[in-house]
Structure P
Amino acid sequence: MTETAELPLTPTPTAPRGNVDWTALHNYAALRGQLRISFGPRCNIACWFCHNEGDVPPPLTRRDRSQQPRARSLCPEHYVTIITALMAAGLKRVYYTGGEPLASPLARPVLEQLPASGPDSSYTLITNGTRIRTHQDWLSRTPLDKVKISLHYFSDESFRAVANTRIGIAAVLDGIEAAREIFERVELNCLLLKDNAHEIRSILDFALERRLPVQFIELVGTDFNEARASSAIPADDTVAYLRTLTDDEHTEIAGVGQGRRVFRIDGIEVDVIHRNLGRHHVGQCGTCPLRPKCVEGFWALRVDHGGGLQPCLLREDLRLDLKPLLDDPARLAKCVAGHITAFTEGTL
């Protein structure tokens with residue numbers, strides 16, 4: 001991203017000397033911080049707001065072939081090593097992303113090799129839903145606990161406007177049904193945009209009729225979507241409408257990321273990621289040149305297909321190279337713990 005180009009790159013990791021301080025990693029996990037595993041940038045649609053977990057997103061590459069995402073360095077066994085090591089170190093909430101994860105040849109071998117999640121851990125697949133029916137058979141045999149499907153559209157017209165695709169909305173809706181057939185927990189998420197503002201209530205009705213939890217999210221601006229920043233809409237109207245449906249509302253500010261307003265309608269959870277509830281910044285954020293544009297704070301560790309781990313979507317220079325650590329999972333976990341400690345203390 002342009003703002004980070006002149007910042008120094010993180011050096012090759014070295015194992016911390018002496019005893020490793022695991023406090024920051026464990027605190028991050030206790031506050032429900034996410035470990036987001038990207039299988040790569042490949043996607044069968046091209047949503048204009050895509051940030052591709054900090055890499056060059058598909059719509060930008062389609063417009064300008066000179067702008068390409070990182071080359072893939074990891075194989076399925078590498079992914080399993082990283083995930084297993086970091087979960088053993090204390091990280092519990094693992095999310096599988098892309099691009100579109102089901103468009104990647106890595107998805108099946110990784111997801112099928114995962115160790116079972118424990119009672120206090122979970123695996124979540126985040127997908128656009130269009131390929132679930134195709135992959136339904138093998139997905140049913142994975143230890144995934146949850147599938148979270150993006151539903152930022154509710155017609156062919158809005159799907160085309162948001163995702164620049166010829167695929168029809170029926171493929172997404174069928175994917176939701178396919179997920180419901182094999183997984184106990186299926187959730188929806190929807191970004192609040194001018195493109196879909198006229199469909200928000202229809203999306204909510206769809207979720208409630210099927211008793212699916214749904215999350216409405218205010219758009220986070222990045223370099224990749226700043227040309228259409230005016231398309232974002234605030235959550236205020238959605239919050240006001242939800243208050244006409246229920247008085248069961250509370251606010252959660254877990255300590256990572258943005259706070260959320262949580263509503264329960266006939267027992268179904270509907271939450272709204274609302275930027276005016278604040279965000280969780282840590283020591284590294286204190287002098288960060290990008291803090292004025294940061295609305296999320298520290299809430300996710302992102303592992304990309306190039307073998308890097310990044311604690312901040314806006315700061316590629318803080319990316320830790322995991323490749324030299326793949327032969328020693330214990331050292332990998334220690335280096336990640338040290339990286340998180342340095343990030344939270346502002347010494348990276």
Structure Q
Amino acid sequence: MSDAAETDRVTLAQLAELAGVSLSTVSKVLNGRTDVSAATRAKVEALLEAHGYRRRGAGEPRSELIELVFPELQSVWSMEIIGGVEAVARTHGLSVVLTESGDRHAPAEDWVDGVLRRRPVGVVLVFSDLPPAMKRKLRSRAIPFAIVDPAGDPAPDVPSVGSANWSGGLMATRHLIELGHRRIGMISGPDDMMCSLARIDGYRSAMGTAGLPLDDALVRYGDFEVDGGRTGAAALLDLADPPTAIFAGSDLQALGVLETAYARGIRVPEQLSVVGYDDIPAARWVTPALTTVHQPLRRMGASAAELVIQLAAAETPEQPTPRMDLATHVVVRQSTAAPAA
């Protein structure tokens with residue numbers, strides 16, 4: 001038996017003794033087996049992390065995979081992220097495995113056990129954050145991870161790649177103000193998502209800086225889907241003094257605004273200007289072509305993939321926690337114009 005193997009075996013035995021379990025139980029936890037109680041697994045994982053145990057040796061090769069995890073995979077928005085991750089994976093000779101799990105806050109509890117069995121090079125996640133238990137399990141197996149476009153505010157120890165949401169909201173609103181609009185509606189996503197709140201804060205900052213009144217009736221929350229845009233637009237256009245422009249928190253919401261305006265005989269942009277957010281391909285195809293905030297979704301996915309590959313190649317697991325916010329900018333098309341006289 002080699003010295004390295006002997007040291008590895010002794011270390012595992014010591015950890016088993018500290019946990020009050022058998023050596024085989026520790027091995028089961030390391031190998032992602034499910035026949036271990038949740039309480040025992042949590043105790044062993046905590047000890048593995050506390051003692052800096054990272055098993056990455058002969059007999060446990062990593063799969064040539066990057067795992068990309070979404071709460072849902074149906075949207076065009078998701079396709080842009082996937083394209084960025086796949087492009088980077090391809091240049092490194094890696095494949096991408098797609099997983100749909102959980103909700104926007106975190107993957108489902110059983111997801112992490114599958115990852116431990118698959119042993120990818122790294123994991124890219126599109127969630128708010130990861131529960132502490134999941135982080136411990138991934139770190140105990142030296143599987144690096146990064147969150148892309150976090151819906152919330154990830155913990156300081158979680159690598160993440162996002163975009164400048166506040167700046168995007170500010171620039172979109174300023175564009176409408178510079179066209180001459182003074183009563184501007186805002187439709188955003190859920191009020192428990194940091195990106196929604198940041199875009200609204202940018203909107204409010206632009207309004208305040210321009211000396212325009214902040215009317216709470218002009219701000220609506222919903223979801224980032226087409227239905228959210230329809231609902232928000234209907235509420236705004238039903239006001240006694242409706243807005244002359246609407247800034248939607250996503251391009252899908254903006255499509256819902258355009259549909260609602262069309263159904264009511266409101267011409268865009270002659271009677272209502274509309275700005276979206278994301279710059280998905282559909283923004284260019286719709287009529288009128290949508291003015292929108294370009295969020296570099298493909299580059300965000302690529303940056304997250306590069307990040308986990310770099311972390312996987314690091315000689316020590318104790319690396320500074322990177323956090324990147326990529327720039328946004330307004331793409332002016334045909335859905336915005338000066339308000340009617």
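Structure above, values below:
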| read-out | value |
| --- | --- |
| With mean projected area of the Cα convex hull in nm² derived as 16.7, matching label from P, Q | P |
| Comparison of P, Q by FRET efficiency 1/(1 + (r/R0)^6) of positions 62 and 206 (r between Cβ atoms, R0 = 35 Å, to 0.05) - largest value held by | P |
| With distance in nm of label points 7 Å out along Cα→Cβ at positions 230 and 262 derived as 1.3, matching label from P, Q | Q |
| With helix-only ellipticity at 222 nm (-39500 (n - 2.57) for each DSSP H run of 4 or more, over all residues; to 500) derived as -13500, matching label from P, Q | Q |
| If relative contact order in percent (Cα under 8 Å, 6 or more apart) is computed and equals 23, the structure in P, Q | P |
| Computed 1.4 for distance in nm of label points 7 Å out along Cα→Cβ at positions 294 and 310 - originating structure among P, Q | P |
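Where a number appears in this text, it was derived from the coordinates with a stated rule and is not lab data. In this text, all values refer to a predicted model and were calculated from it rather than measured experimentally. Cβ atoms are built from the backbone, for glycine too; each structure is taken alone.
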